[in-house]
Each structure stands twice: as structure tokens, then as C-alpha cells.
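Some structures are shown below for you to check.
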Structure 1
Amino acid sequence: MAILDESGSESSSPNSYRWVILALMVASFLLTFISRMAWPPLIPVVAPVLHMTNVQAGALMTAFYFGYIITQIPAGVLTDRLGVKAILTISLVLEGIATFGMRYMNNYDTGFWLRVIVGLGAGAVMSACTRAVTEWFPPKERGTAFGILLAAPSAGIVLSNYIAPALNSVLGWRGVFEVIGVFTIIIGILIVLLVRTTSEQTPKSGNPLGGFKVIFSSRELILAALAGFCLLWSELGIATWANAYVKNLGYSVAAAGLVMIFYGIGGVIAPLFSGYLSDKIGKRKSILIFAYAAQIPATIIFGYMHSIGLLYLLGFLVGFLSYLANPHLSVLVTQFAGKEWAATATGTTNFVWQLASMIGPVVLGWSIDVSGSFSSVWYILSAGPLLGIFLLMGINEKVKRA
């Protein structure tokens with residue numbers, strides 16, 4: 001298989017099975033995001049029926065992230081210790097069962113705790129997928145591989161905003177959760193059948209928590225964790241509330257979903273493009289800073305648009321600029337941590353990143369309830385990438401751990 005050391009020197013030819021592994025990781029990540037993001041397009045439908053306030057509707061996204069962040073660090077440690085297959089299978093099956101269970105939600109409290117369990121199941125996916133990509137792909141291909149992998153979140157947004165309204169019109173909102181839950185379980189079964197490890201992967205001995213010494217002694221990893229928090233503050237805030245904003249302008253649920261489909265399409269294209277480009281030219285830090293800076297005015301302008309045509313256009317642009325950054329943070333985290341601790345570092349940094357996803361939707365929902373409008377939302381969202389630029393400036397992208 002491809003065994004390239006961290007400097008990028010090649011010792012043997014790549015194993016073509018790496019693309020099968022990548023396809024399985026993409027499918028896992030995709031279903032996780034569909035499970036996660038099926039809720040926002042259903043908020044205008046379900047919230048009135050179950051008598052939820054905007055804060056409660058936003059809190060169901062927070063509930064997911066409450067479970068999600070709890071799992072991040074232990075999942076990363078266990079994935080480095082036990083391997084991708086076992087951890088990812090358990091994660092997807094639990095997530096699928098809990099998502100299916102959402103069809104029985106009859107009040108806010110039931111929905112909240114089911115979403116917590118969905119998050120617990122989803123929490124291992126990022127670290128397991130990162131470990132698999134780092135293990136199977138050489139450094140000179142990782143930008144491309146992570147670009148493909150991290151197109152899945154945006155694809156999940158696209159599909160959830162298409163699938164949820166379509167299934168809702170045919171099966172009702174309860175049927176939406178049934179279908180997504182079943183498909184998530186199916187992917188978990190495929191992981192059992194098809195995922196294998198490389199010849200490099202051997203069981204670890206010694207202290208399973210040794211990776212934390214690497215993480216917390218690395219200035220670059222700490223800054224990357226904080227910069228990722230700033231990015232997710234913007235990304236997931238938009239993904240959660242843009243539907244409701246467009247609906248509030250008087251457009252249909254389907255039209256609001258189409259805005260987010262354009263947002264997701266931009267988010268699919270961006271990591272594919274920027275991941276491949278960075279493998280060719282390097283300069284991941286420069287791409288990151290550009291992406292953070294460009295999304296600030298785009299987000300604010302989006303909030304001033306009332307024409308549905310302009311909302312489609314700005315939705316695409318905001319999605320493209322937001323997700324342009326995603327592959328490079330993941331590549332830099334694995335570069336700074338080294339292959340040995342890739343999952344532990346990913347779980348730890350993603351724990352910090354996802355705190356934004358947990359806090360942001362409720363803060364934004366509160367601002368909407370207090371002000372009675374969305375006018376302040378876009379400025380609150382833009383504060384994240386603005387702070388992130390200053391954090392990124394402190395990172396030395398040449399640092400590598402062998």
C-alpha cells in the first residue's frame with residue numbers, strides 16, 4: 001500500500017482499496033449529516049404541531065451537539081486504540097436507531113433526549129473517518145482525500161433539504177426520520193463487511209492517553225482547535241436558521257429548502273476544489289485565511305436579501321466560501337499530531353469545534369425571540385470567522401510530527 005512518511009517520501013505504490021475505504025467514510029459522514037440536518041427543514045412543520053418556541057426548536061440542534069461533543073474525545077482515543085471498523089459500526093447503528101426513534105416524538109422533551117442519543121452515535125464518525133484517511137492516504141494526497149470526505153457535510157445539507165420536504169409531503173415528518181434511520185443502519189452494516197485496515201495498523205500498547213501530551217503541548221493544535229470553533233460558529237448557525245429566515249420572509253418550506261440546497265452545493269464544490277488545489281500548491285494557511293475573510297461580507301449581505309433569486313445566489317456563495325476552509329483544518333490537525341494520534345487529535349479538536357455548534361443555535365434562537373427579527377443574526381455569525389483570522393495568523397503550517 002501507499003506508505004509515505006510524514007515528509008512525503010514514497011516507499012511503495014498506493015493500494016487502490018483506499019478509494020473503497022474513502023467511499024465508505026464519505027457514506028458514513030453523509031448519513032451522519034443527513035440525520036443531523038433533517039431537523040432544520042422540518043422546524044416550520046413540526047414546531048407548531050408540538051408547540052415549540054424558537055428557543056426549543058434551536059435546542060433540538062443543541063441536543064444533538066450535546067451528545068456529539070461528549071463522544072468526540074473518547075471516540076478518538078478508542079479509534080486510535082481499537083481501529084476504525086468497530087468504533088464506526090457501533091456509532092452508525094446507534095445513530096440510526098435513535099434517528100428512527102424520532103418518529104415517536106410527541107413533545108419537546110422526548111425529542112430532546114432522542115437527539116442527544118443521535119449525537120452520541122454520530123460523535124465517533126469524524127475521528128474514525130479521519131483515522132482511516134490518514135492511514136490509507138499518503139500526505140501528498142490528503143488534501144484531495146479530505147476534500148472529498150468533507151464534501152459530505154455539505155452534501156448532507158443538500159440532501160436533507162431535498163429529502164426532508166419531499167418525504168414529509170409523502171410520508172409525513174415521522175416518515176422522514178424512519179427512512180433516514182434505516183439507511184444509517186445499513187451503512188453501519190456495510191462498514192462491518194467492507195472496512196479493513198492497512199498493514200501499518202497494529203494494536204497499540206502502553207498509555208492510551210499518550211496523545212493528549214502531544215495535543216496540549218502543541219501551540220498549532222490549540223490554535224487550530226480555536227480557529228475551527230470560529231468556523232463552525234458560522235457554518236452551523238447558517239445551516240440551522242437560514243431555512244427559518246427564508247420562511248419568515250413569506251416563502252414556502254420548499255423554497256427555503258432550495259436556498260439551503262444551493263448553500264449545500266457550494267459547500268460540496270468548495271472542499272473538492274480547495275483540497276485538490278492545496279495538494280498541488282500547498283499554502284493551506286493562506287487558503288484558510290482567505291476563506292474566513294471572504295465569508296464575513298457574504299454572510300452579512302445574505303441577511304439583507306429579500307429576493308428569492310438573490311437568496312439562491314448568496315446561499316451558494318456563502319456555502320462555497322464557508323466550506324472552502326474545511327479540508328485544510330483537518331489536514332493540518334493530522335499533520336501536527338502525526339499518524340499515530342490522528343483520531344485522538346481529531347476527536348479533541350472537533351470537541352472544541354462542536355462547542356460552537358452546540359452553543360450557536362440557542363444563542364441565535366434567543367436573539368430572534370428577543371428582537372422579533374433576524375437582523376442581528378448575521379452579525380453574530382460573522383464574528384466567528386473574524387476572530388478565526390487572528391487565530392490562524394499564529395499557526396506555523398510547516399510544523400510536522402513524524
Structure 2
Amino acid sequence: MKNILALIAFYTLATMPSAQAQAQFVSDNVVKIGVLADMSGVYKDMSGPGAIQAAKIAVEEFGGSVLGKPIEIISADHQNKPDIAASLARRWYDVEQVDAIADVVGSANSLAVSGVAADRKRIALISNGATAELNGSRCNAYTVQWRSDTYAMARATAKGVLAAGGDSWFIIGADYALGHSITKDLTEVVKAHGGKVVGSVFHPLGATDFSSFILQAQGSGAKVIAFANAGADFIGSIKTASEFGLVTGGKQRLTGVLVFITDVHAIGLPTIQGLSLESDFYWDLDARTRSFADRFFKRNGKMPAMTQAATYSAVLAYLKAIQAAGTDSADPVMAELKKMKIDDAYARNAYVRADGLLVHDLYLFKVKSPGESKAPWDYYEKLATIPAADAFRPLSDSACPLVKQN
């Protein structure tokens with residue numbers, strides 16, 4: 001009997017693949033990452049071709065392959081339409097065997113893609129969607145939000161401005177998920193710290209005339225006019241505010257909750273100087289940020305926006321998670337992402353929480369005057385580093401069902 005059992009055990013071991021062989025599994029013999037971006041609309045400068053190049057820089061830095069298999073980057077334009085974003089995500093996951101989708105600028109688009117990712121049990125690396133709903137009531141086990149959310153942006157911005165005496169606010173927001181989410185979070189933070197929001201108004205996405213909105217803000221008498229919009233909408237708002245004398249020499253202070261360096265470049269320092277803003281990233285912070293920015297600039301002719309740096313960071317961490325998991329299967333990779341300590345050119349003191357939010361240090365900046373700027377793209381003066389624990393919503397306050405399960 002002992003001999004028979006020994007033979008059975010030997011045969012079982014001999015016919016089983018080794019643990020290493022079991023672990024080294026890549027579906028379709030390629031790791032495919034889709035960059036779903038805005039290629040021609042209001043967000044193209046902080047998404048678009050730059051997001052694709054950021055992902056490719058991450059692949060090259062990682063070595064071009066993972067677990068001995070090639071890494072492929074594909075891309076598409078969602079045209080800022082959630083139905084198109086969701087349709088592309090379904091096709092990528094179902095037909096083209098895409099393993100993870102990155103960028104997905106626009107809160108409504110990112111929520112749509114996140115839902116598809118959960119349904120297909122594939123990974124979404126939302127490096128360009130800000131709504132706090134992604135890590136709140138609409139979180140899921142397959143989505144990671146790789147950039148500061150509206151709560152963190154509002155908290156960092158409001159606390160800095162309130163400390164400088166800006167205790168009454170008027171908010172101009174974009175009339176879709178992002179603008180409403182920022183306005184809600186900003187209002188809560190301002191009130192919680194002793195300020196008041198005297199009014200708000202929302203404009204259509206891609207508006208061409210901001211005069212009536214600026215006039216309402218100017219007439220409110222608020223000490224602070226805050227913009228809860230982004231990209232071309234923010235640029236148009238600031239240019240119109242300048243025409244009404246609100247940027248330089250005005251009595252009301254302006255702040256933007258979601259400002260990108262590409263916006264500052266497009267507007268010009270004479271118009272936007274002195275504006276306070278929060279950002280996850282600035283190209284000239286230190287040697288690591290400058291190294292990434294130099295590679296990016298050579299490809300794109302401009303410095304990276306924080307969301308493009310976030311795409312680089314997300315793709316790089318995703319590949320490291322595949323390497324650690326020994327497979328590109330979504331569940332083991334997500335488990336590794338939530339174990340990792342992340343410290344790169346974009347994210348400092350960072351980790352992925354149970355609600356799928358990457359928490360990391362943030363920064364408060366002031367836009368320099370033309371006289372203070374010493375070189376092209378030398379636009380920001382750092383006012384403060386905001387530790388992750390002080391910037392993001394406490395996990396204990398999260399509405400994410402995944403947190404309640406733990």
C-alpha cells in the first residue's frame with residue numbers, strides 16, 4: 001500500500017506544472033494597455049497624444065516586456081462622450097483583449113469606463129478622472145483612481161486660500177459630473193473651515209462665452225472666485241475674467257481647483273500671475289520630475305501636465321504589479337497594486353487604498369509673475385507640500401462598499 005501511495009504521489013508531482021510555470025501566465029502572450037483619451041476636444045492638452053507618450057515612456061522605462069512577453073500600447077478618442085467611452089471599453093476588453101485601460105479624461109467618461117471594467121472584471125487605471133464618486137459610492141474592485149480626486153483638490157485649494165483671508169466664495173463650474181462634484185466638495189470644505197459660499201453658477205462644457213458667469217461672480221461681492229472647470233473651459237474663464245479686470249488689479253482673488261501647466265502656458269503669465277492652485281505634480285520639483293519631464297518634452301514639445309505624469313506612474317506601477325503577481329490576470333494584479341508602496345516621479349509616499357484611491361502627497365503653488373520666471377515653463381512657486389494624510393478624505397468616511405466589506 002505504501003508503495004502504491006508513493007507511486008501516486010510521484011506521478012501527481014511529475015505531471016503537475018511547477019509553481020513557477022503556473023505563475024508565469026500572460027493572456028494572449030501580450031500585455032495590452034489602452035489609453036482612452038481626448039484627442040481633439042477641450043481636454044486634449046492634458047490628455048491626448050501626451051497621455052499616449054507618457055504610457056510609452058513607462059513601458060520603455062520598465063524594459064519593454066513583462067514576464068517575457070511584449071507590452072503593447074493602443075489608443076482611441078472617446079470624444080468626451082460617455083456612451084462612446086463605454087462602447088470603446090467594451091470592445092477593447094471583449095474583442096481586442098485589452099488588459100487595462102488608462103487615462104479616461106472626464107468624470108462622466110471615467111465613471112462609464114469604470115462600470116464596464118467592473119462588469120468585465122478587467123482593470124481601469126483612471127489617471128485623468130477626478131470625481132470622488134470613483135472611490136465613493138461607485139467604487140469597484142477593478143478600478144484605481146490614480147490622481148487626486150475632487151475632495152482632495154478642493155480641500156488643498158480651499159485651506160490655502162482661507163488661510164490667506166479668503167472667507168467668502170463664488171464658484172463657476174462646468175455643468176457636468178466634474179463641475180458639480182468639485183462644487184459640492186469645495187462648498188463642504190469651505191463651510192467646514194469657517195467660510196461661506198455665497199453663490200455658484202454652471203456653464204456648458206465647451207462654452208465660448210463666459211461673460212455672464214463672470215459678471216455674476218463679480219456682482220456677488222465674494223472675496224474669492226473659484227473655477228470648478230478644466231482645460232479650454234478654464235482658459236476661457238480666466239481670459240474673460242482678465243477682460244473684466246479681475247486678474248490683475250482686481251479686488252477679488254481668483255483660484256482654480258483643477259489647473260494644468262498647459263493652461264498656464266496657453267493663458268500666459270501676465271494674465272494668470274498670482275493665481276493659487278493645487279497640483280499633484282510639477283516638472284521642476286526635483287531631479288526625478290525633471291528627468292521624466294525631459295523625456296516627455298523631447299517627444300511632445302511641452303512639459304507634462306500632472307495627469308500625463310499620472311498616466312506614466314499608473315502604467316509603470318501596473319507593470320510592476322504584473323511582474324510581482326506572475327500573471328496579467330486582473331484579481332492577482334489588483335491585489336499586488338494594493339500591496340505596493342509607490343514612489344516615482346509623480347507619486348510620493350503613495351499607496352492604493354481599499355477604496356481604489358491612490359493617496360499621495362499634494363502641492364500648493366502660486367503662479368509666478370513674468371519677472372519671477374527665469375526660463376520657459378518656469379511657472380510655479382511652491383508654497384507648501386500637503387501630506388497625503390492631510391489631503392484625502394479619511395478612509396473611515398468613505399462611501400465605497402469595498403471599505404464596508406473589510
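The numbers here are math on the coordinates, done by the rules we state, and not lab data. A quick note: this is a predicted structure, and the numbers were derived from the prediction, not measured. Cβ atoms are built from the backbone, for glycine too; each structure is taken alone.
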Structures 1, 2 compared on distance in nm of label points 7 Å out along Cα→Cβ at positions 34 and 306: the greatest is 1
Please state which of the structures 1, 2 yields 0.35 when FRET efficiency 1/(1 + (r/R0)^6) of positions 106 and 234 (r between Cβ atoms, R0 = 30 Å, to 0.05) is computed from it.
1
So FRET efficiency 1/(1 + (r/R0)^6) of positions 82 and 298 (r between Cβ atoms, R0 = 35 Å, to 0.05), computed for just one structure, reads 0.55; which one of 1, 2 is that?
2
For the read-out helix-only ellipticity at 222 nm (-39500 (n - 2.57) for each DSSP H run of 4 or more, over all residues; to 500), a value of -13000 was computed from one structure; give its label from 1, 2.
2
Have a look at 1, 2 and say which one yields 33, 24, 18 for semi-axes √(5λ) of the Cα gyration tensor in Å, as calculated.
1
For structures 1, 2, calculate distance in nm of label points 7 Å out along Cα→Cβ at positions 322 and 378 and state which one comes out highest.
2
If relative contact order in percent (Cα under 8 Å, 6 or more apart) computes to 18, which of 1, 2 did it come from?
2
Which of 1, 2 yields -0.23, -0.38, -0.78 for log10 I(q)/I(0) by the Debye sum over Cα atoms at q = 0.07, 0.09, 0.13 Å⁻¹, for residues 90-313 alone, as computed?
2
